[in-house]
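Nothing in this text is a laboratory measurement; each read-out follows from the coordinates by a stated rule. Computed from a predicted model, the values in this text were never measured in an experiment.
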Structure 1
Amino acid sequence: MGYIKREAARIVARAVNTWDGLKITWKEEASFPQWCIANIVSASLTFAIDMTAVEQALIIGFGLLVLVAELFNTGIEAAIDRVSSDIHPLSKKAKDAGCAAVALTAVTTGVIWVIIALPKVI
């Protein structure tokens, strides 16, 4: 029974930390709410266009991966800023790589959208 109580407490703590991470990112990173809105529109469109469940899952899943990349990018930026506010080539490298990860994930999602949806609407 001790194991169940301990693990339940850990699950609750992880849920609280997750919620806190989502809230602070929503509040402090302008791009995160923008990507959330884009995901809502994108997911809605998958139901408006005749798609299979697998096609919908691909589009929605990759859209969510953009949010994951944005959360990682926010974490990288926060860690770099915590270490030092000085301009340094390694700080720039880390922040730029995080930004590039978001951009490439978004481009990949866009490509998937074009491959799946374009033939259906033309």
Structure 2
Amino acid sequence: MDNHSMLGHLNERLYEYTKEIEDTFLSVKMSGEKGDFFTKVKPFADEVKEVVDRWKMESASWIEENRPKNLHATQIESAAEQMEMISVQAFFPETSRTRFINYLQSVRYVLTILRANINKYET
């Protein structure tokens, strides 16, 4: 798998994680029950972080190489941090709904812009 298809794969995987994170958040908010830290929260957050770290590295080199006008390294950094935060916060019912949704939308925006740019530059 070349670097660009690897980045596309990682980007799609993170988008899938955003759906899983949102589902978890909604379920936890409804039930009011926290996820167990050692059996649920930490393993999931570690799994997401591993993909985020690879995505961040691949994205940075892709942006450096292609220099898209509407996407910058700082957006990748912010999205990576936000993704790591929401992957943990989703398991706690006391998490602010508004802040959580804002982070989730922000991450999805960057993933969508990156997806569009990869498609544009690869065709």
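The table for this structure:
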| quantity | calculated |
| --- | --- |
| Relative contact order in percent (Cα under 8 Å, 6 or more apart) - structure with the largest value, from 1, 2 | 2 |
| Rg/Rh (Cα atoms, Kirkwood Rh) from the coordinates reads 1.09; which among 1, 2 | 1 |
| Read-out helix-only ellipticity at 222 nm (-39500 (n - 2.57) for each DSSP H run of 4 or more, over all residues; to 500), computed value -32000, structure in 1, 2 | 1 |
| Test item: mean projected area of the Cα convex hull in nm², for residues 13-60 alone calculated as 4.1, pick one of 1, 2 | 1 |
| Value 44, 21, 11, calculated as Cα extents along the principal axes in Å, for residues 29-84 alone, assigned to which of 1, 2 | 2 |
